[in-house]
Structure formats: structure tokens, C-alpha cells
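Scrolling down, you'll hit the structures one after another.
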Structure 1
Amino acid sequence: MKIDVKQENGIFVVDLEGRMDTNTSPEFQKEMETYYSQEGFKMVLDFDKLDFVSSAGLRVLLLIQKKSKALNGSLVIKNVKPEIQEVFDMTGFSDILTIE
């Protein structure tokens, strides 16, 4: 999975490409820790080029969401493909995550 992070107006915008699965989720979590550990962080995950999210990926997303609430931050996911949205809907993550 390719991860590209840029900061725009105090918001960390993370472009993801490829698959968020058992092999790539640990790397994603480690790279994101730098950003989601800050009080009041704002993060946007752009899923435009993300093709797949496994249960390991869902776990990392849940972790970031919990951190955002604990640290008065925010997490928004945008450009979600229909097949990934279906996973979010079936698992109840669409009720937990902010998806635009």
C-alpha cells in the first residue's frame, strides 16, 4: 500500500493506494501514529485509490477513530469505493466513522 501524507491548513490529508490488509495495516498504523497522537489532530483519509480493506485495516481505522475522540480530534474518510462502503455497512463501521 502506498501512503502519501501532506498537511493542508492544519489538516493531515492521507492519500492511500492499493490494499489495506494484514500485510500493510501494521505499516499504516505505525506511520499514522505520528499524526493521530497529537491533541486536536484533524485527519482526512482519501480512499480514492484504495482497492480493499481487510479486518486488520478496519482495526486500525477503529483505533484512529477512538484516538480522535480521546484527543478532541477528527477523522474523515472520503472517496470510498462502493465495495469498501459495503464492508463498512456490513460491519457497522459506517455508523462509527465519518464518511463523505
Structure 2
Amino acid sequence: CDVVGEVEVELVSEPKIIVPTAFTPLKATNNRLYPFLDGIEKLVSFKVYNKWGNLVYQTSSAKDSDGWDGTYKNNLQPFETYSWFAEGVSRIGKTFTNKGKTVLIP
């Protein structure tokens, strides 16, 4: 007995939260630091800390207009490396986290 049929397979890659390793927050270009979501349905949180461990930015929005503009308390932050932590929910409902570093170049 032979059975013939069709099967549709959708390949889903591992979810990723990608953040640039450096950025320049120029007012003229409105350049902001924000996470790029690949396979992530919803951003739960995106936090940026300075080298002293102070939280300088946080959001739950993945829109580029809501990204970090390089300021803290209305002051442009210095050239240094900042740590970021992100949490999102994948398309299949699984929580996914990622962390890394980015350099602010004023």
C-alpha cells in the first residue's frame, strides 16, 4: 500500500535580538540605538547601562523612533562602551533574551 501526499514545512530560525556594536546619535539624522528583532513577536524590554551599572535607557518598544538617543537626564553621554540587555517573546511564545555591548560615539 502506497500513500502519496503533500506536506508543507515552514523553517523557523532561532529568534535573534540584534543591536549595533556602535552608534553615533547625531541630531541631524535622528540616529538612535534600538534592537532589530528577527523571529521575535514582541519586545518585552530593552535596557542600556553605562560602565558604572547605571540604567541610562529602557523601553519595551522596538520602533526606531523610540530608541536611545545617547542621552541620560537630557545630557549627551560620553564616548564609552555601554552594556545592553534585551528580552522578547518569539513567534511560538517562547521567551528569549540576549545581551551585548555597544559603543556610543558622540
Structure 3
Amino acid sequence: MDLDIGLKYQAINQGKVDVMDIFTTDGQLSASDVVVLKDDKEFFSTAMGAMVVRNEIINKYPQLKDVFSEMDGILTDSDMANMNYMVETEGQDAETVAHEYLVKAGLLN
């Protein structure tokens, strides 16, 4: 049975379920007292984030290719989870959270 992400964490935090599948980028993960098990049998598929940009934007701003290349390997699951938590749970503005992350990572001034 697959539950809404918010209901999953509510259920596990209330002791109504013992095990659930999650994404390591879930914002609520950092606020839950759970243990994340390693999928050493590779049962679950791997989900990887990627940049998606329209060709017209890349054609207009070709320097973006270099900017995106600089981001390779910088954004971790933990970073994503923390930013998701700030937006989803704390109600912070997504653009502000992302901007602050990019400044902290040294990608923006």
C-alpha cells in the first residue's frame, strides 16, 4: 500500500507503521526519529536529479552549461532533504531557500 508522503511520516511518528519506503530527499525525514536502512540488495530503483532546460534558454544563455556543470556533485540528498523540509514543513519560500543554498555553495554571490 502506498500512502501520501505526509501520511507516511505521520503514521510512523505515531507508531502506526513500523516500516515504510521513502526517498532520502524527503523533507520530513530529518524531523523524524527513524533509521534509514541501506538497500544493499538494490531492490528499489535509484532516482537521480537532473537539470532540465529548454533549448531556447541554452541557446540564449550558453554560459548556463558551465554553470550547471559546476553544480555536478555538489547537491547531496541531505541538502535536498533539508531544503525540502524548509519549504514543505517550515513554509519558507522555495526561491529564497534555493538562492541561499547556491550562495552558501559558492555558486552565486
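Of note:
- Which entry (1, 2, 3) yields the derived value 0.05 for FRET efficiency 1/(1 + (r/R0)^6) of positions 9 and 81 (r between Cβ atoms, R0 = 25 Å, to 0.05): 2
- Looking at volume of the Cα convex hull per residue in Å³ over structures 1, 2, 3, structure 3 comes out largest.
- FRET efficiency 1/(1 + (r/R0)^6) of positions 33 and 49 (r between Cβ atoms, R0 = 25 Å, to 0.05) - highest-scoring structure of 1, 2, 3: 2
- With relative contact order in percent (Cα under 8 Å, 6 or more apart) derived as 33, matching label from 1, 2, 3: 3
Quick note: the coordinates plus some simple rules give every number you see, no bench work behind them. Quick caveat, the model's predicted, so the values are computed rather than measured. Cβ atoms are built from the backbone, for glycine too; each structure is taken alone.
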